[in-house]
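So, here's a batch of structures to check.
Bear in mind that the values in this text are calculations on the coordinates, not laboratory data. Not measured: the values here are computed from a predicted model. Cβ atoms are built from the backbone, for glycine too; each structure is taken alone.
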Structure 1
Amino acid sequence: MAMSGTKRTIDAIWRIESAQLIAGLTRMVRDVGLAEDLAQDALVIALERWPDTGIPDNPGAWLMTTAKRRAIDMMRRNKLRDQKYEELARSSDLYTEHVLDENLDGEFGDDLLRLIFMTCHPVLSRDARVALTLRLLCGLSTDEIARAFLAAESTIAQRIVRAKRTLNAEKVPFEVPTGPALKDRLSSVLEIIYLMFNEGYSATSGEQLIRPILCQEALRLARVLAAMVPQEPEVHGLVALLEIQSSRLKTRVGPDGETILLMDQNRALWDQLLIRRGLAALERSQKFGHPYGPYTLQAAISACHAQARTPSETDWTRIAALYEALLGSMPSPIVELNRAVAIAMAFGPAFGLQLVDELRKQSMLKDYHLLPSVRGDLLYKLERFEEAREEFERAASLTRNERERELLLKRADNCIPK
């Protein structure tokens, strides 16, 4: 395997394994910042060794073993000059490598849930919780998170560093809380799982559109939460949303990894079991009565697509109404953009374009690639091809995902008369 090929493979392995690795190490050292440093050290060693030795059969286990050894070395080397490591080294469950092995046994998924609850502790602000989790669980770079927040990279970097220090200073436990503490953090945890799934469903950057393992893990965690707190309607709403969205994962990309838009997907290949599970979860959520929360409303929108046998049978009027309700519970320019798309599909592209043009005034959407993408699509339908081409090219310049860029440039090319 060529060096560049090995590097790409290691990058892919890291995206898959990093969240579980950091979660397992956090359980061991009880310091999320130190856990991330140890995981990064293991990655550096892999980058040095694997091009020569080849990728191990179980790269995740290799990274964990390497990081664990680094932890042991650090505790032994620094215990006299650093009181924290001295305390760790003295503790009965972290002193020997044999016990460390035992401490790392168990389900990674449980560790991920503990890590999410830890990073959602109220000692952190909402922005700090989201930034830290995008970093640790989704593996996004500081630059990618900054683009998501529409903030400076230095601001995000400082926010993440402060968040890790705060968790350590406040000795926030690595556990799933119970009782009122669990309920207090639940909305934040749901948001994190939602963002985790979204990153898997449409990757911020890279050479692939989707990261299926991230979606699968988010769905699994949502199911676990639904079993833990069955009386919380929005937990069932989130499960419903992720089940239905997951049913389309295999049809979002073609055989060569190319992006396939929703209206062009082969609906016969949508996973009917996941759709049935999602509709059942949606029904459980709706049994609690109005008003519906944002995840239940989004699940209802996804259900409209799932229940339409063909694109032409989609109830776009209902979808537009659901987006109107969603704006009431979760105001956002992105929700407004989605509502504009639904209105365009229900009442014609000219109506949608009027709404999209109003959204161009929103500073938050200035560098959001889907705004010119949607505008390009509406202009194309109105046969304003030159304007559509410019919008698609602008959208392509803004996205960080290679597959999205390819699709947008292809659409731009289709606007040029042959």
Structure 2
Amino acid sequence: MSPRSRPVEPAQTPVGSDDDTDRGPTEPEDRIVSLDVLRGFALLGILVINIWLFALPTIGWINPSLYGDFSGGNYVAWLVSHVFFEQKFITLFTFLFGAGIVLFTESKERKGQPARRLHFRRTFWLLVIGLAHAYLLWHGDILVTYALCGFVVVFARNWRPKRLLVLGLILFMLPTALYLLGGVGYTAADAGTQAEIEESILAGFGADPGAIEEEIAAYQGGWTGQVEYRAPEVFLGQTLGFATELFWTVGGLMLIGMSLYKWGILSNERSTSFYRRLLVAGGVPGLALILTGVWYRELVSWETGYVLLFARQLNYVGSLLLALGYVAAIMLLCRAAAGGRITTALSAVGRTAFSNYLFQTVVATTLFYGHGLGLFATLSRLELLGVVLLIWAIQIPLSIAWLNRFRFGPVEWLWRTLTYGSRQPMRLDS
């Protein structure tokens, strides 16, 4: 194994020590650099897909052929986003959340602290922040799902990596198995039944002109109207959606992330040849599955039933493989360009990922919703990728500048203060 991509950890204070410095969160100098770089990479990439959720009616990102211009540059914008970003970066982020649970609890146990109790307090406050984020700002929140899954998967934190991987894959593949089973029934149905199912699916996603106009009016309107429109959708996603799909997908990916961390894959402990093999073994079949899904969408003329039941599953599975290829690429980057501008920038974004995630929401909703500029449903897909670049151009230097003065991002500081029940030092010189 190669050395960890972080400084050698200082000697631990004996268990039971009253030293206050051992009660708080991990100090910046003790962080695993590769995890921060990978987290920053994931956080930036997530925005490429979230921008559709911020700026387009629901049907516009569920089935892009049914809303807005879908030709020329706009088709290319969708294609690049779908192939290289959709599901891949949230997969990376979820790997890291699972790894973070192991890292956090191991750190507390080494210090003789009540690891599980602190984890539950930490996760409770994540849930509170997530609920506020979802209902008050944006329906695409992932924090509530992470918190709910985090309450459960922590009980598996001490399992062997192989056991974590097997259970994680089973949970992750369960939704796909159910979709494919539904697809068999859909394919066997007669044309009339298929048409009824297609109509029902589209109605559920608000595809008829009246529903699209209502959604646009709500988000181009005032904040109170947005909350009223958003609340039922958010509640449904956090209850029925969580129970039927999100728990299995996200919980499974967290368990896989735990296994990857325990094997030293996420912390850059494996050999260079291992990461090169992983890059090929994940990237090649992953891209093959994803591109096959694109081909199939065109083959079935974007019929929503076939897209959701079959094509989407090719991207779902392919994204897991391609995400592993991305992990390998970032680990290799950390070795080739350690301390360089790219890794420094990504690390800064990763260390302030919680703040940056909410920052993306604040900026995007201000741009697109009626309490701000009201640009919802007015920009093309290609123009929206330009907005992504603009937000990145703000986030990256801001993250670097912030960490030149402070230990944590502002939301990270609040989260830690709530978790430990005492005000955490913020400035680097404190």
Structure 3
Amino acid sequence: METVWRMESARLIAGLARLVQDVGLAEELAQDALVIALEQWPSSGVPVNPGSWLMATAKHRAIDTMRRQARYQEKLTEIGRTLEDAHEPDVAAALDDYVGDDLLRLIFTTCHPVLSRESRVALTLRLLGGLTTEEIARGYLIAESAVSQRITRAKRMLADKRVPFELPPPQEVAPRLASVLEVVYLIFNEGYSATAGDDWMRPALCEEALRLGRILAGLAPQEPEVHGLVALMELQASRMGARTDATGAPILLQDQDRRRWDRLLIRRGLAAIERAEAIGGSWGPYVLQACIAAEHARAVTVQDTDWGRIAALYRVLALVSPSPVVELNRAVAVGMADGPKAGLDLVDALVTSGSLPGYPLVPAVRGDLLAKLDRHQESRQEFQRAAEMTRNARERELFLSRAAEQARLGGQ
């Protein structure tokens, strides 16, 4: 049942939302169908086409609901024909031409800009990822009640604002797509580098983000940024098996055994970049970041990496999508390409500007560059500062280890 729900819930909710024009009601109808399945399938067996069975059952519930709401005749006309057999295996066949658009509509609806970023993430994981509130809460280390409130408020907001279940007009696709991609990448990043808790990574969140990205790439095949995001996630995910040791302690990029990188994911990521390039047009932030990740994936060792090209790509990225985090990453690349003093100058400029206050990777990067300049006492202080800032236990252990190492090298 869990497998069927994970596979079919997004399609089911998307198809129902198109019919009833209410995301919250669509989810309730889908869950009602699941409850009926839980009651009947243990004795009757799982149908040959469980998705069609669930859709047929949910559509029956939709008709009953709309009858109670005194809108039966109007909505029945929109649905089409009255269902005669709830177990008819091809009941959902009439929706086949729409299921792709329905999923795309659902993605754009759950990521609508009227919702806060946190609400978009929670609602997307709930409706498209098929995750329970407990699973979302565990993934983000927050109370289950808080997740439930976010989801409830999000659905109420969509209803109160009368957000239509439809694709945005052409002139609004680009900005709305940016919101969709941002939400998917936020989910991936939280799984790839957890901001808090005891784990360095949360692979389940990365898997959900990859699944959503691949769905989106299938639904919007002519959008290069979609392929760029998928490529970026595939390439970053390829390193996950090498990012921790047997105890779960973090292993930094320069220390990873690249033989443990997943070659299949790398091939898929590089292929996604090729698809983005084949579409043409100017490169957006996700294609650029994917190209940076590709340079790491192609290099056999850290020394073989084309750091000059990576620094150049970050320079372009800083123009396309300026942010202090991009500048920090550029400083790392410049430090590798042109020497640690050049990288340190860029980090110091960030510190002077007051950018990224409280961001632990700023002192961590500064500490690493100082270590390469043999300024061990200053480096130790930076790593200790980074350890005090982070909320992730594994990351704190890593920074304290680096601080202790610099103390030894400095003779303290």
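Tell me which structure, out of 1, 2, 3, gives 16.1 once mean count of other Cβ atoms within 10 Å over residues 32-39 is calculated. Structure of origin is 3.
Name the one structure among 1, 2, 3 that Rg and Dmax of the Cα atoms in Å, for residues 296-391 alone of 13.5, 39 was derived from. Only one of 1, 2, 3 returns 13.5, 39 for Rg and Dmax of the Cα atoms in Å, for residues 296-391 alone, namely 1.
Looking at distance in nm of label points 7 Å out along Cα→Cβ at positions 208 and 304 for structures 1, 2, 3, the greatest value goes to 3.
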